[in-house]
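Listed below are the structures to be examined.
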Structure 1
Amino acid sequence: MSLAAFLEASPRVIAVRLTRVRGSSPREAGTEMFVAVDGFFGTIGGGQLEYMAIDKARSMLKSGEIATEMDVPLGPEIGQCCGGRVEISLSLMSGDARTAAMAAETRRLEELPHVYVLGAGHVGRALSDLFQHLPVRCILIDNRAAELGMCGAGIEKRLSVMAEADIRTAPAGSAFIVLTHDHALDFLLTAEALARHDAAYVGLIGSATKRVKFERFCAAGASKADTHRLVCPIGAVGRGDKRPEVIAAFVVAEVMAALTEMVRSPEKTAE
């Protein structure tokens with residue numbers, strides 16, 4: 001459910017916001033969640049802290065209290081061991097507050113990193129199933145409508161006969177995972193993605209032998225791609241298990257690590 005749908009279904013909602021964090025805590029200052037009588041949207045980190053905040057928010061909805069604050073030590077007394085301390089503001093959402101929250105959510109969604117899964121075969125579909133639950137915008141691309149139709153994930157599915165054009169127009173900091181049904185097409189798309197010096201991740205499915213062949217393809221003058229930036233084999237830490245779902249799990253971990261590192265060191269996308 002989207003935030004807009006949650007707010008539309010809930011006439012009275014308490015906004016719960018971490019206003020100050022000292023020491024270790026499950027989430028950072030500025031994190032918000034929204035609590036209604038019969039549901040909530042978002043999280044401030046789970047555990048006893050979140051339970052206490054939800055309980056207080058619902059108590060406010062019942063009593064009619066408009067705003068309050070909480071100062072919570074994250075220690076043994078509440079059954080958590082983070083060791084920090086958080087301050088929380090809780091307030092009944094006005095119409096303006098709802099509008100502002102939805103605008104902030106729209107900006108957040110627009111700023112999500114793009115992950116391009118190039119190939120809708122078994123591994124491509126398994127990747128899509130996992131990425132749909134993560135804070136990314138996943139785009140599954142293939143030139144075969146039937147394969148795209150087999151993907152049930154709630155991600156963008158794009159029928160394209162020139163996926164290299166999709167790569168060229170992708171925003172900076174995107175991740176590209178190449179796993180089509182054709183090795184020649186794999187090489188073309190991988191070279192195109194590596195030509196994007198601002199890519200956060202470029203991965204090519206296959207063995208070490210396939211990587212060598214791709215490097216020879218580039219050395220022969222077919223591409224000037226910097227193959228040192230290529231991840232191939234992908235999901236190498238799980239090498240030996242070729243089940244699509246297992247491969248996908250390891251690759252998703254690789255991609256998310258690369259995207260996280262990009263956020264911490266944005267200058268790396270310009271290298």
Structure 2
Amino acid sequence: MTTLTAVIRRHPLVTFFVLAYVIGWSPWPFGIPGTAMLPVAPLVAALIVAAVTGTLRDLGSRMIRWRVPWYCYVAAVGLPLAVILGTAAIHGGASWSGVVWTDVALLFALRWVNPMDGPLGEEPGWRGFALPRLDALHSPLASAAVLGVLAAVWHVPLVVSGQGNEVGWIGIPTTFVITFVYCWLFRRSDGSVLLTMLLHIVQGTIVSETLGYAGDDLRAMLTLGLVAWTVIALALILLDRPAWRSRPLDAPAPAGRTELTTPIVQP
């Protein structure tokens with residue numbers, strides 16, 4: 001156990017990703033309907049590694065960090081709404097009369113506390129734990145790209161097993177592209193997981209299916225969504241270059257790999 005603990009402390013980032021994949025993909029080989037993967041895996045992986053490396057307090061503080069610039073709240077709510085409303089306006093055929101707003105409100109509330117859903121299951125891991133450590137090793141743009149690839153590939157079992165039938169393979173590049181948006185928001189909100197969770201929750205609460213799209217119309221909407229998120233990601237990279245040029249102040253200092261296990265202190 002001492003040896004295992006030492007390995008985790010020496011390689012916390014690698015350990016996190018290995019655990020996220022192993023735990024997340026563990027149901028896949030068994031072919032159990034509706035359980036191709038466990039969405040809670042990044043959260044569990046982050047909690048395990050943070051407990052061993054003594055960084056649970058930092059992770060917890062990021063999850064409740066709400067004092068952030070006002071425009072971060074606007075972006076977290078406004079960007080996903082702009083994408084779904086904009087793509088619906090371009091494609092047409094949205095059925096607003098079929099939207100049950102009480103169900104939408106209930107879903108919005110439940111997604112905050114359900115670890116088997118993407119926001120709580122993924123954000124503390126991808127953004128709260130992994131991103132600051134990637135930022136210690138790479139430039140902000142490069143670390144977002146690395147995280148985008150790893151997070152996108154992590155979702156592959158959903159597509160291969162057919163569990164993500166409605167979304168299909170287009171969800172993989174969409175996950176990669178939108179990771180840049182999440183990383184931008186995380187950095188501009190002083191490392192707040194709470195804000196990335198808000199973005200994730202809004203993004204998944206009102207979706208194309210909510211507006212009655214199905215079949216070819218749904219696939220067209222998802223394609224438009226990929227284009228929209230790509231445009232937003234490029235705009236954030238090109239128009240807010242300072243956010244991608246330097247290592248965030250609260251990223252662990254890259255003074256050797258073992259330095260990454262040191263608790264991160266928010267200035």
Computing log10 I(q)/I(0) by the Debye sum over Cα atoms at q = 0.14 Å⁻¹, for residues 60-147 alone for each of 1, 2, the value -0.76 comes from structure 2
Which entry (1, 2) yields the derived value 0.60 for FRET efficiency 1/(1 + (r/R0)^6) of positions 84 and 100 (r between Cβ atoms, R0 = 30 Å, to 0.05): 1
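Computing distance in nm of label points 7 Å out along Cα→Cβ at positions 4 and 20 gives 2.2 for which of 1, 2?
Numbers: 1: 3.7; 2: 2.2.
Only structure 2 yields this read-out.
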Structure from which 18.5, 60 was derived, Rg and Dmax of the Cα atoms in Å, options 1, 2: 2
Distance in nm of label points 7 Å out along Cα→Cβ at positions 140 and 228 from the coordinates reads 2.5; which among 1, 2: 2
Consider the structures 1, 2: one of them gives 0.35 for FRET efficiency 1/(1 + (r/R0)^6) of positions 68 and 116 (r between Cβ atoms, R0 = 41 Å, to 0.05) as calculated from the coordinates. Say which. 1
Relative contact order in percent (Cα under 8 Å, 6 or more apart) computed as 29: which structure among 1, 2? 2
Assuming -12000 is helix-only ellipticity at 222 nm (-39500 (n - 2.57) for each DSSP H run of 4 or more, over all residues; to 500) as calculated from a single structure, say which of 1, 2 it is. 1
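Every read-out reported here was derived from the displayed coordinates using simple, explicitly stated rules and does not represent laboratory data. Keep in mind that this is a model prediction, so the values were computed, not measured. Cβ atoms are built from the backbone, for glycine too; each structure is taken alone.
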